[in-house]
Structure I
Amino acid sequence: LLVSKDLGKHLLEVEDLLQKHGLLEADISAQTERVQALNAAALKFSELEGYQPCDPQIICNRVNHVQTCLEELEELAAKRRKELEDSRQLWTFFQEMEEAEAWIREKEKILAAKSCGRDLSSVLTLTNKHKTMLGELGNRRALLHQTMKKGEKILAKKSFSSVGIQEKMREVCLRWKKLEEITGLHQQRLEDALNFFQFSAETDDLVAWLQDIYRIVSSDDFGHDDYSSQALLRKHRAVVDEVEKHRAAVLALRKQLALLAPDHRQGVDIQIRVVEVEQLYGEVAEVAVLRTQWLQDALAVYRMFSEVHACEVWVDEKEQWLEKMEVPEELDEVEVVQHRFESLDQEMNSVMGRILDVNQVVQQLVDGGHPSSDEVRSCQDHLNSRWNRVVELVESKKSQLSSVLKIQNFLLEC
């Protein structure tokens, strides 16, 4: 048993042989104690004085021979254990290498079957799974490194043929290198897909935002008075600022598209999508400018109507006063009325300035082709007609006052 050349053909068989060898060693150890006891008893016979049943030298030789055989047996047992331990290291190495190869084959199949996702959510899920696999790859790399060190130690002992060990190490190293290359390529594809779907998602969000803004800037609500138009104009200016802030994002789309992987950036759909965004942004910006002008025109119209109303209120008041006023005949009363007309002249100068401003605004609106040009022109004509009527009344009353004043001064001189 101890000189057997059978060192096992796989790890389980070696473990079995080691277990059997352990039993054999235990048996040898037990027999050693018996042999020692027998040797000690035999040596006592060689030390007897007087009658000696056997030659002491023969006893000593026999004892020495048994002791030598026992030592040889122990040496063979130790040698056998070392060989079996070496065999276990060898087959442990081969088993660990086979496990590494099986793990590599499994990951190769998984990577070969993996897609890069159909949308952003699936790509993110696959990316997280790939990160987990990279962690496993790191752990497995450390284990393989340890196994390679075991193989190098076995080669250094030169207990077994180095051909099979070196071949296995070279084969596994090549497969591992290939796996890392495949893993790197798959990671790059995932990153490319992630960039593409993120770009697509951001583009879709930009399109949705532009469509919402287009609905806002193309509204036909310009307010119903000065206050509401002014509020709409303030809101619209805020929208215009937001549109301007998104200009950089729209202009950057083509640069971002150029950074995508060729398979993704050369797709017809994504190129059409970018063109659609650029066109939509151009339309939004153009309509926003038009709405700004329309709101400003609407505000100008409502302010003009407000100014016209204020002027007409003044005209109504003065017209009624002039029509009801009777020119007095007494000098002191004439002088009082004359002072009133002096104050009226100052008011009329102020009102005339406001009316001239109204006429200027009306002319600008008409020249600009405002849709309410007819209504604005009609309002202007009505105000100017009322104003001319008041001017005529004032001039008439002034003429009467002047005549009365001349008569009174003539009477005083007489």
Structure II
Amino acid sequence: MLINLMKFIRGYLKVRIYGFSPERFINLCSSRNILIWGLENRENKYEMFLSVSDFRRLKPILKKTNTKLKIMERHGLPFFLHKYRKRKMFFCGIILFATIIYILSMFIWDINISGNYSRTDNVILDFLKNNEIYHGMMKSEIDSEQVEQMLRSEYDDIIWASAQIKGTRLLIQVQENTDVSTIKENTTPSDIVASKDCMISSIITRKGTPMAEEGSIVKKGDILVSGRVDVYNDNGEIADYQYYAADADIYAKTIIDYNDEFDVTYIQKNYTNNQKLRYYLKILNKKINIFSRKIRYNEYDTFTNETPLKIGENFYLPFVLGKIQVKEYVSEEKQYTEEEAIERGNKKLREFCENLIEKGVQIVENNVKIHIGKKSCIVDGYLTVIEKTGIRVNTEILTIPEERTNTDELE
């Protein structure tokens, strides 16, 4: 690519050689380091490309080999400038365009975030904007190391961050910690209590005093693991208390109610072949309609697609081209058959169960029924599940009675 660019800048010609000894002409060019390329034989006439500077060295070779030369094509910047030498406004436009591109290259027009799973791009973009990192700011004002430090300081689960500028883009990569146990440890004395009525399936305590065991039936608010650990003296009496942030993995069997209802009649959209297109240009979040048609459809849907304008992969511009597709449809009232209603009810229940499974919930029993009426379909019942349970509350701080303290000192 670089070689082709140099050829374009220097200019080159396509020539045709014919006469007494064109083969000798080619050999002499090679011996005198005259570069030719694209050589083709056309009925004892040779066509080839060579640079303008080498073309000026051909006269003695042509005379010596008694060959003739005809220029077929001219390519490159010198010929382009010569052709449009009288069009001053054209060259002024090129200079103006180059100046605008240079000025635009001094700003950030796209911020790309990757590696974030626990929060959306908009959440991080809002945080960056509140810290003076935003679309349209000058690249010279961005300190990549400071951006990385801000992200790690604000979000405890981001263990690694990288920020770099490419073209007019700020590329931010983060790596989130999926191991909750390595996140900043809570040192405030606290208990783990039941978040709902349930039966304990398993309990593994790392810190604190377990107050429930496998098979225990507990109510919402009951202490499962206490952050207070009793310290006993030789007489078997409580001599002191030690306090921790209770830590345990607790799984419990519980009930999740499920209820859903939808009409057995519904509106179906039948799209026609009629559609209209609208276009707009967005400049720095200001929308300018380019081509807008009046919509005369009674019922229609709109589909919007936006394409950022860019030069190459990383040179984004502050312009977004938008296309709005308006499609007409005709509404038709329909009614689910019994099979369709059951399928829809089961589909929504499956989606609900899949969402629970993604959160680590184990479904052990499904007691959901579907009831189809004249006007609606009711899906209700309950799921028996095993899920992680427990919420953290502050531990009650107790004091040792003075009598017991004095007795311990006498002993």
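No value in this document is a laboratory result; all are computed from the given coordinates. Remember, it's a predicted structure, so these values are computed and weren't measured experimentally. Cβ atoms are built from the backbone, for glycine too; each structure is taken alone.
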Checklist entry - Hey, volume of the Cα convex hull per residue in Å³ derived from one of I, II reads 356; which structure? => result II
Checklist entry - Here distance in nm of label points 7 Å out along Cα→Cβ at positions 97 and 249 has been calculated and equals 6.4, so which of I, II was it run on? => result II
Checklist outcome for this item: Ranked by distance in nm of label points 7 Å out along Cα→Cβ at positions 73 and 353, the structure on top of I, II with the greatest value is I
Checklist outcome for this item: Candidates I, II; log10 I(q)/I(0) by the Debye sum over Cα atoms at q = 0.10, 0.20 Å⁻¹, for residues 281-384 alone computed = -0.66, -1.01; producing structure is II
Checklist entry - I, II: which one has distance in nm of label points 7 Å out along Cα→Cβ at positions 201 and 313, as calculated, at 4.7? => result II
Item to check | Highest-scoring label, criterion being distance in nm of label points 7 Å out along Cα→Cβ at positions 65 and 361, among I, II | outcome: I
Next on the checklist: Ranked on Rg/Rh (Cα atoms, Kirkwood Rh), for residues 209-376 alone, which label among I, II comes first with the largest value?
Outcome noted: I
Checklist outcome for this item: helix-only ellipticity at 222 nm (-39500 (n - 2.57) for each DSSP H run of 4 or more, over all residues; to 500), calculated, reads -31500; among I, II the input was structure I
